[in-house]
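Chemist: What follows is a set of structures for review.
Any read-out appearing in this document is the output of simple, stated calculations on the displayed coordinates, not a laboratory observation. Since the structure is predicted, the reported quantities are computational estimates derived from the model, not experimental observations. Cβ atoms are built from the backbone, for glycine too; each structure is taken alone.
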Structure 1
Amino acid sequence: MSVIALLKRPNDWHHIYGWVDLDRHTVVCDSPAGHFAITLLMLFSIAAISTKYDTPSIVELATIYVVFGGIALFCAVQSVVAFRAKRKLSRMLSAT
């Protein structure tokens, strides 16, 4: 099995974005759509929880926004990283 790996830093195998399998001509990496779906789920959760209470306190709203918003932001960033990695790996595959 021959592969071309996309690493975050040279020789840093702990942070691998994905790889191209040269024998099967396939790209293996995280799914950008999966991360994006979690982002949407978190944003809808914020909206649903925020509208559930008649008069939520500022502490409750802040907690909801920080927890769910933080998860949504993290997943949105991971979605962009996965999309860029998949695009770069696809270019590597087409170049071989």
Structure 2
Amino acid sequence: MALDIGTESVVLAVKERTWRIEIFTDLGIDPLLRAHREKVWLRPDGSAAQREILSPVERRLSQISVQAFDGMTGAQLAATIAGATDALRLEDIAALAAQEG
């Protein structure tokens, strides 16, 4: 048995956010961007009280190649990501070579 001592109200901030991004660049296909989204209810301390997974957002590169995002087109964004991952891979290769030495 429990004593009923009343109720309390807590204000929760509700946010929708991207929690995962996938980019599919198989040879011979129009690259695909998939962003997984969620709705999150946050307590005043910033911790999550509840999460709801939403439908992912998907676009082909051909659909967004000329659309602007913060001053860069989808095609420029794709090229920037590809260039960044190439540079990071070169860093990894150099680090492995240094370890094998």
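Chemist: Looking at structures 1, 2, which one was helix-only ellipticity at 222 nm (-39500 (n - 2.57) for each DSSP H run of 4 or more, over all residues; to 500) calculated from, given that it came out as -22000?
Modeler: The correct label is 1.
Chemist: By the measure distance in nm of label points 7 Å out along Cα→Cβ at positions 17 and 57, tell me the structure among 1, 2 with the highest figure.
Modeler: With respect to distance in nm of label points 7 Å out along Cα→Cβ at positions 17 and 57, the highest-scoring structure among 1, 2 is 1.
Chemist: Between structures 1, 2, where is distance in nm of label points 7 Å out along Cα→Cβ at positions 9 and 33 highest?
Modeler: 2
Chemist: Given a computed value of 18 for relative contact order in percent (Cα under 8 Å, 6 or more apart), which structure among 1, 2 does it belong to?
Modeler: Structure of origin is 2.
Chemist: May I pose another question? Looking at structures 1, 2, which one was mean count of other Cβ atoms within 10 Å over residues 1-8 calculated from, given that it came out as 4.6?
Modeler: Going through each structure in turn, the value belongs to 2.
Chemist: Taking Kirkwood radius over Cα pairs in Å as the criterion, which structure among 1, 2 has the greatest value?
Modeler: Going through 1, 2 one by one, Kirkwood radius over Cα pairs in Å is largest in 2.
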